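J.: Input: structures, listed below.
Bear in mind that the values in this text are calculations on the coordinates, not laboratory data. Please read all numbers here as calculations on a predicted model, not as lab measurements. Cβ atoms are built from the backbone, for glycine too; each structure is taken alone.
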Structure 1
Amino acid sequence: MGLDIYLYRYSNYEDTIAREKESQEFDDKLWENSGDYDTLTDEQKDSIRQKIQDHARSLGLSKDGSDEMNKECIEIASEKYPDHYFKIGYFRSSYNEGGIERILRNLGLPTMEDIFDHAGEEYRFRPDWEAALDRVTPLIDGLKSRGAYRVHSVSGNIFQESTIKSEKEALDVFMDKLTKNTDYNYSCSEGEFSIHEPQKVLAMIRGKSKIFAERDCVYVVTESDNTWYVNALEIIKETIEYVLSKKNKEQYYLHWSG
């Protein structure tokens, strides 16, 4: 799971949203009035789906209730970094410690949310594209100047007490893991293991973390590489410049899903 951000162009935003909303409300009401889903026969379900599709098409929408004629999802490979996961029109941040939002936040830098001034739970919105360009340019320089440091917490299993009581017992667990799957880094009930791709540890700092309840942990600071994240920000800048190059830039919106 994570945060997904998509770029869309609407020929007529208000009209498209109104018709898609009407279609969704018809869909929801029809299912709601049909009773318990699990008690419906396959024929009844097919009949309901057909009514929903017919209604959507009557509104000029696809059978799935989307305005494919007047709404376009933009996703183009970057000119600078064509093989990058980010695209002109698509950005993503996973919820783990490798997600760009967490990386930027931990380094004390603005995030994608700050770049686009995204507020609250708003799903669709039109950014101030000029202001976004003004924000992303210094952010790229800021990330280039920061050290490529990562931090994550290591704490006990919340469901069971650790059985490791000595250095030898800890090393025995490690030696056992060496004989098993080392195709990727992973965490498990015994701890976290970076056998496949060793990390350069710079510090281990005692502290507190909170998952359900506060507990003791060790924050592990490692050294990494910021190149992928710098390139991601440069693709965000490409996207903003792509929109600003259009005469109809007011038709471009972001879908913020996460």
Structure 2
Amino acid sequence: MTFKQLYNPNTGATYTIDEASMIFKIASASFKKQVRLKPHQNTILTALFKCHPQPISYENIRTLLINHQLTCPDDTRLHRKVSEIRNSLATLHPELKQLICNTRGIGYSLPLFLKSPENTATLSKIGLNNKKLQENIAILCNLKEESISLSQKCPIMKFDDGFILNRKPVHQALESILQIFDKQNEQLLSEIKLHPQDFLRIRIEYVLAKIKTYIGLARISTFSITKEQWLDWHEHELHAILEELTHLLKQSEMH
């Protein structure tokens, strides 16, 4: 097999590098694009895919370049060559500008959240006919997992109306996943094509708003519970509300 694939659970896009043809592809339910890479770019990007989630050291990348008769007497030229790969990918889609990450003093890698397609079987289990809606739900499921992970880092604190999580330790990460949620919320509502006054659409909007409070760790407990109880409650409620959303979307497909 000459190609490697990785799946971006935050956007629903699949990235493919075909080593033999030197072609990189990005594909989702809404678009498909590809670009032919230069030989040295193809070698470096293929190596990054094969090593993921481990990084490739600067020295190893320098060796790959030398094998293509490209000299890198200093780090500046090495970084410039990697930047050229970023620019080639960015012509396909802006999100690809961030595909290659630089960890200072270590080397280059791909984002840790990228998954192997074999680990994304939830898409086929959702049971929706609309592939875009399937992607929306799959991305929300990924945000659920991120939210659960972040909730473990937040202490419980007393608030006016009850008990809440102190979100300061994960504020920046929460902003990121809520931005992704807002984008998925907008895409999902435009895809179901229900009238704003339709009762089913109103129910879907209500469930989405509720999911956002869970993902954003903004739920309130009226009584004191242990951190273990909070985490268990948070995970089970999030799972149940996503199941409810999927059920409502199935109903919308029969409208």
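J.: Here helix-only ellipticity at 222 nm (-39500 (n - 2.57) for each DSSP H run of 4 or more, over all residues; to 500) has been calculated and equals -12000, so which of 1, 2 was it run on?
T.: 1
J.: Where does the value 39, 24, 14 come from, among 1, 2, when semi-axes √(5λ) of the Cα gyration tensor in Å is the thing being computed?
T.: Comparing all candidates, it corresponds to 2.
J.: Can I ask one more? Which structure, out of 1, 2, was distance in nm of label points 7 Å out along Cα→Cβ at positions 115 and 243 derived from, given a value of 1.1?
T.: Answer for the origin of the read-out: 1.
J.: I have 27 for relative contact order in percent (Cα under 8 Å, 6 or more apart), calculated from one of the structures 1, 2. Which structure is it?
T.: Source structure for this number: 1.
J.: Match the computed value 4.7 of distance in nm of label points 7 Å out along Cα→Cβ at positions 91 and 163 to one of the structures 1, 2, and report its label. Provide the component values of the computation, followed by the final result.
T.: Working: 1: 4.7; 2: 5.7.
Only structure 1 yields this read-out.
J.: Thinking of 1, 2, which structure, once distance in nm of label points 7 Å out along Cα→Cβ at positions 203 and 219 is computed, gives back 0.8?
T.: 1
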